[in-house]
Structure P
Amino acid sequence: MESSVLTTGLLAKTKPEVIDNLNNGQGTFLYNHNIKEVKVIADKEGGIEITTDAERATGTMFQYDSVRVEYPKTADNIFSTLLTARYPAKTESKLVNEYQSAMLGLLAESAKAPYEDFLKDRLAIREMVDADCETYNIPMDL
């Protein structure tokens, strides 16, 4: 059984590094992204709840998503790993088939929207990864 390499909605007390080397001798690292500071309410039992209510907040933390990326450390590899984790090949294929069916008039026009949304998300992911890789001097490819 394949385990997911993507974890979303993580919380940390300190801002996570965008690139977190796992130092496992295999060049594996975590690409932490969508990092944002959030207000939280901590309860007596140690539970934490994210809130938008500044008056009820007891502190702030950093919420982020993390994807495990295998060697090589390149923008193309980070992008490919993240895109595949978010949209497995079967999902992408289904979106393409439904889009093409709508183009041929076999499905309603509304069947195009999910694939168009995927393409917009794909572009946003590419831009995010490229910007981070430029900041951290990570090459596009080997």
Structure Q
Amino acid sequence: MRSYYYDTPEKIVSVEDLKAINILYFPMNMEGYVEQLNNICETRGYKNRDEVKLNKDTPNLEDKLKIFFEEHLHDDEEIRFILDGCGFFDVRDGNDQWIRIRVEKGDLIIVPANMYHRFALDENRYVHAMRLFTDAPKWVPINRNKVAAN
């Protein structure tokens, strides 16, 4: 995982800085992650999980990426464990500045509920991620432009 300010990539954002805005990061040992993952799930109350793969052969990939990249929030945490590939979560700091978080194989990230964010793939256009949920799997975005309009 590497995080930095979107407009000034040389300005690194530490794991501690992310934690200060309630973003949690867990480096996972890919050789034996099951026990570590199960401990996180038990501690945080995650009862369900599924896996998603995005790649150049994914039907309607561009439409999906456009939806993921629109700034949005969820009323639940967004938990992603990257099993392979790479992507970017962009989140806003306390001053409304974009922080870009590069996640790759072995990274588990938790974006808190009600935090605006967006997601993009890197130039390889591939990610295989496990999604974790407290209840039934769902992904319901609340787009920022729609909230602002109300």
Problem - Structure with the greatest value (metric mean count of other Cβ atoms within 10 Å over residues 57-64, set P, Q) - result: P
Exercise for the section: Compute distance in nm of label points 7 Å out along Cα→Cβ at positions 25 and 49 for each of P, Q and report the one that scores greatest. Expected result: P
Fill in the blank from the handout: Note: semi-axes √(5λ) of the Cα gyration tensor in Å at 32, 24, 14, derived from one of structures P, Q, originates from structure P
Problem - Value -12000, calculated as helix-only ellipticity at 222 nm (-39500 (n - 2.57) for each DSSP H run of 4 or more, over all residues; to 500), assigned to which of P, Q - result: P
Exercise for the section: For relative contact order in percent (Cα under 8 Å, 6 or more apart), find whichever of P, Q sits highest and give me its label. Expected result: Q
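Just so you know, all these numbers are worked out from the coordinates, no wet-lab data involved. Nothing here was measured: the structure is a model prediction, and the numbers come from that model. Cβ atoms are built from the backbone, for glycine too; each structure is taken alone.
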